[in-house]
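Several structures are given next for inspection.
Rule-based calculations on the coordinates, nothing more; no lab input. Model, not experiment: these values are computed from the prediction. Cβ atoms are built from the backbone, for glycine too; each structure is taken alone.
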Structure P
Amino acid sequence: MFSNWSLGNRKLLAAACLMLLLGLTATAARIIKKYQVPGPPDSSNEGYCDFHNGIYFPSAALLAGVSPYGSEYAAEYPVSRQIPFFSPAIVAFHAPLTLLPLRVAEVLYFAVMIALVIAIATESIAAAGVEKRLDWILVVAAGIVFSRAGHVTFFNGYFTFELVLAVILAIKWADSRPVLAALALVIVSAKPTFILPLGLLMLARGNIRSLTYGAVLSIAAAAMPLAWLAWNEGDGDLLKGLSDIKQQITDSQVVHHNEPNELPVLSWTRIDIFAIVAKWSDQDPSDLSHLVVMIGILIVPMWLLHRWRTAATDDGVAGMVGALVMTAMIVGLYRQSYDVLLLVPPIVGVVKGRIAIWHDCGLVKRMLIASLMLFPCYNYLSTHMVLGRFDLDVNFEKVVTSLNAVVMVILLVTVCKVADASLKSPPRAGN
């Protein structure tokens, strides 16, 4: 993989390596200090809580034939609640981890997350047309680790890095290697809030084969573990089991939506624009309302991606295509703070890349786009750690917890304008 890569500047390589190790060590120490013993939720100790509640125990339950969407699972296993509507495929994907003792699995998954960060950094560097240097990989990886999104992903043990890498690869391979793109889409399909907007944006981009293959493989990957669960839940009656699981998923979504950090009115972590509108209007919207707003928000980016495709201009995941797709995904539908990791490739493209459009849009606009992309990545103000230390006025707290979403809307409008202007006056070809 790195056969054509050089070490780069040795001093920069050493400094980046030191920062990466420092960030990982500090995060590991915080996990240990704030470790959440599997069981009832403890807001003061949340280290690796998502690994326990969203990966290890749901997968252990799947292997045992117990539905992780049901209340019986929540009562039987040491978890805070049943899982929301994740695809059974992602639960099965993590099942090998449950063959290991919990502590061993925790350490192994931490190592897996490090590998995923390196992979995200490598793909971002390559997509941006930056010199193939290992020092730049470590710089980007260290930047991810020190970001708010990267830190919380490591700290909670969530599978966000898997989703982000899968989105990157799905976009990268959509035309050239549709089967591999489809396999990446199977991972993305783990969360409906990821696959729905990405699917629409890829459709506008003309990635029909990738989407078709991805839909077939995703359904197949979900059907097998779902049938296993239904057979066990229905005591051999497959249809009864499927009906039970459908009700469990409905009930689990209600439980999920009632969590404080999920409710738009209360959440300090939501960064999609609809959540912010709900916060200020003091109303919790329905799932249908989310979908309607998402479609409305995606119309312009989809139109621009279609025009981009027609103009035979595709600058990849670190270029305007990536900026449009990633920003629209974040603004358009339910997003938490860790989802801004989707912006890593376009950030690398804007800051360091050799992609024509970022140079042609002018230095001032390029700096503005870079600042808008970086802000939600490093905004530590809207965190439980900071907000819990101060007795803030309610309206001021609303402002603080709305900043990321507002910045993302400004970013989406900006990249759409740059894309439209570029289509009227096409940039130089190539990276």
Structure Q
Amino acid sequence: MPVTVRVLLIDDNLPDRVRYRRMLQRAGDSNFDVVEAEDGTRGLQAIASKGPFDCVVLDQDLPDMQGLDVLDDIRALANQPPVVMLTGEEDAAISIDALRRGASDYLMKRRIDEDRLQRAIVGAIERDKLSRQLRENELRLARFYRLANQTEDALFIVEAASARITECNEAARNRLNLVPGSTSNATQPAAFASPELWRDFCRRAQSEGSARYEWHFLQADGSAAIIEILARCIEEDGTPYIVAVGRDISLRKQREQDLIDRSLRDGLTGVWNRRAFDERLAEYWRNAARNRRPLAVVMIDVDHFKFYNDTLGHPAGDECLRQVALALRSGVLRGSSMVARYGGEEFVAVLEDTDLVAARACAERLRLVVQSLAIPHPRSSISNTVTVSIGVVSGHAEPDLTPKMLIDAADAALYRAKRAGRNRVAAHGDTEGAAA
């Protein structure tokens, strides 16, 4: 089915207009719908009132204005149609000027025939379509670069075979020290400590299809930051490229760590919970076995806590446990140690690289720290303030021993301290608890 092409013909010479119309009406592949205007003013009015047109055929010599002036007005329109200029034999310079001003083509009037006229119009329309597509692509690409340069994510493209960076945005330049056109022999992202590490990352992305890398570093203000670099290998015309994104995941990592910490913290007291204790004890046990150093466990129980709760109520009991936990945590001074709530009013401390003598000294310090809180206890049979009983054990991670055996021994020592009168420390191997 023939395509309808709307053409505006602006020419003051009636015989020429009739001749051009007949040439177009004889076209086989296209159906030309021709609108005529005898001067520039009427031509511009036709564009405004009868448009849009697929093409304008414009004579240079018009009674009211020059064709080049009409061309300028058409080119100023938002939705401008392509223009084919008609000039005389002696107007070659004008034809060139018309092309510079934006005309799609020009024809010498004395040389116009049916084929030339149709080809000029169809060619002008096709070139206009391509030009519009090109402008649209350029605008889209420019928009992409503007938006890419506004994002905080580092975006970059690497030629996989050479590890040469071909494109990157501002964030990649500033945060990763990327330079477009550079190779790994000259420089590499600041995230990678060496050219070898950078090339290995590119090789992994190419061979495995994707790669991931985490960069941990200190920012100018001294705060820690983490950038996650995710890369994927994509082929373009047979050439592999690595498309990568570097994103600051510091906040996400901190939130993840906060969630982990909250899951391992006792909600009431803020010290580690039983789950955290079990995990860390296993880790401490492995370290003790590897380093052949002693490991101590200290079991702590608040004396007569049930009487305290029954007399003063659960809110007061909760506050008492919070104060005791804080005191115990401050009393265990070493970083390679931990304090956890074992259950109810019972707490436990693990001390790395600590023999029985040192563990007993630490336990006595904890007992005194709690006693110094001077929390009134109206129903204690041993003191008018809150006190604790403590059991201590220290041992080496021998093949025939387990962490549970260490816990059981500390628990047995705690039982002896309570049986001996409470508010005291008893160590594994003691026959009775040491006096307070």
**OP:** Using Cα Rg over 2.2 N^0.38 Å as the calculated read-out, with 0.97 as its value, let me know the right label among P, Q.
**Re:** P
Subject >> Identity of the structure behind 0.35 (criterion: FRET efficiency 1/(1 + (r/R0)^6) of positions 61 and 373 (r between Cβ atoms, R0 = 35 Å, to 0.05), calculated), options P, Q >> reply: P
Subject >> Identity of the structure behind 1.0 (criterion: distance in nm of label points 7 Å out along Cα→Cβ at positions 173 and 317, calculated), options P, Q >> reply: P
Original post:
Out of P, Q, which one gives 1, 7, 11, 13, 16, 18, 16, 10, 5, 2, 1, 0 for P(r) over Cα pairs in 5 Å bins from 0, in percent, for residues 117-300 alone as computed from the coordinates?
Top reply: P
**OP:** Taking -14500 as the value of helix-only ellipticity at 222 nm (-39500 (n - 2.57) for each DSSP H run of 4 or more, over all residues; to 500) derived from one of the structures shown (P, Q), identify that structure.
**Re:** Q
**OP:** For relative contact order in percent (Cα under 8 Å, 6 or more apart), find whichever of P, Q sits highest and give me its label.
**Re:** P
Subject >> Of the structures P, Q, the one that 6.8 was derived from, the read-out being distance in nm of label points 7 Å out along Cα→Cβ at positions 245 and 381 >> reply: Q
